[in-house]
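Take a look at the structures listed below.
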Structure 1
Amino acid sequence: MEILQTVHSYLAYVALAVLFIAVANAVLGLFGNKIFTMEKDLRISLFALIICHIQLLVGLLLYFVSTSGFKAIQLVGMEGVTSNPAARLLALEHPLINIIAVVLITIGWSRHKKYLEGNKKFRSIAVFYGLGLFLILSRIPWGQWLN
């Protein structure tokens, strides 16, 4: 379980960096009126999508084997978890918000494929990946992660 926690923590740095790069690339492409290219723009967006999905899978595995995830709800009940802010963050808020974030990122990827114009592709990536990045950043357990 400790190895899984370490992988989840270090992969988070990679996922956040790549997601930030994808959002920045999309915003620059949108406001710079650039052409959406397969060599650069598609690969950056796809890599961010893949890394975020891998991070989610590792996080879900950790959620079900960790004592601060699903087992915390089983041990102290929903009322016990919701009355403790730290436990609520790890057992409820962090997993739920990050699932929503990855769903938004996936929607952004799916929507961008429907468009032919570069500005619409960039807008789809910028908006949905940006919302996903915001949600992820809002529910990172900073106190535990940075220690």
Structure 2
Amino acid sequence: MRIVIGAPGNGAALKDAMKAWLEADDRVSEVLDLSTPEITYPDVSFRAARAIVEGRTDRGILVCGTGIGTAIAANKVAGVRAATAHDLVTVRGSVQNYDAQILCMGQNVIAAPAANALLDLWLDLRHDPAGSYAPKLEEIAAHEAR
């Protein structure tokens, strides 16, 4: 799996820990880090979302202080679903139910060991397009297309 990752300064430490963990995982073929010292959370979020929409990566991880700002910004890119999640239930639901391609986390909310444990789950999760949430996702896509 090809993963895009990024963070502004207030998420850099957690992003770096997650990046190192991902690079050591055999399920991950590439980690594209879009972070720079001066990047803002909207800019890195837009860039990561475009990498997914353009097919350059399969999924993304964005980190800021809370994970909320990056999710809001990434969701402004048509065709992208980004979710803030810091526990097993929300990480699982973000992919299985909502087909979110981007996982957003907050450096002020979760420690690296816990975040990496959630990444371990996240990498194996898949969305079932025939599941009960499919009509709801179609409704969202139709609204987005207007």
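Every read-out reported here was derived from the displayed coordinates using simple, explicitly stated rules and does not represent laboratory data. Just so we're clear, the structure is a prediction, and the values are computed from it rather than from any experiment. Cβ atoms are built from the backbone, for glycine too; each structure is taken alone.
A few comments on the model shown:
- Label whose coordinates, when semi-axes √(5λ) of the Cα gyration tensor in Å, for residues 4-67 alone is calculated, return 18, 15, 8 (choices 1, 2): 2
- Which of 1, 2 yields -0.68, -0.78, -0.99, -1.06 [log10 I(q)/I(0) by the Debye sum over Cα atoms at q = 0.24, 0.27, 0.33, 0.35 Å⁻¹, for residues 92-131 alone, calculated]: 1
- Structure (1, 2) behind the derived value -26500 of helix-only ellipticity at 222 nm (-39500 (n - 2.57) for each DSSP H run of 4 or more, over all residues; to 500): 1
- Once FRET efficiency 1/(1 + (r/R0)^6) of positions 52 and 84 (r between Cβ atoms, R0 = 25 Å, to 0.05) is computed for every structure in 1, 2, the highest value turns out to be that of 2.
- Winner on Kirkwood radius over Cα pairs in Å once structures 1, 2 are ranked, highest first: 1
- FRET efficiency 1/(1 + (r/R0)^6) of positions 60 and 124 (r between Cβ atoms, R0 = 25 Å, to 0.05) - highest-scoring structure of 1, 2: 2
- Of the structures 1, 2, the one that 31 was derived from, the read-out being relative contact order in percent (Cα under 8 Å, 6 or more apart): 1
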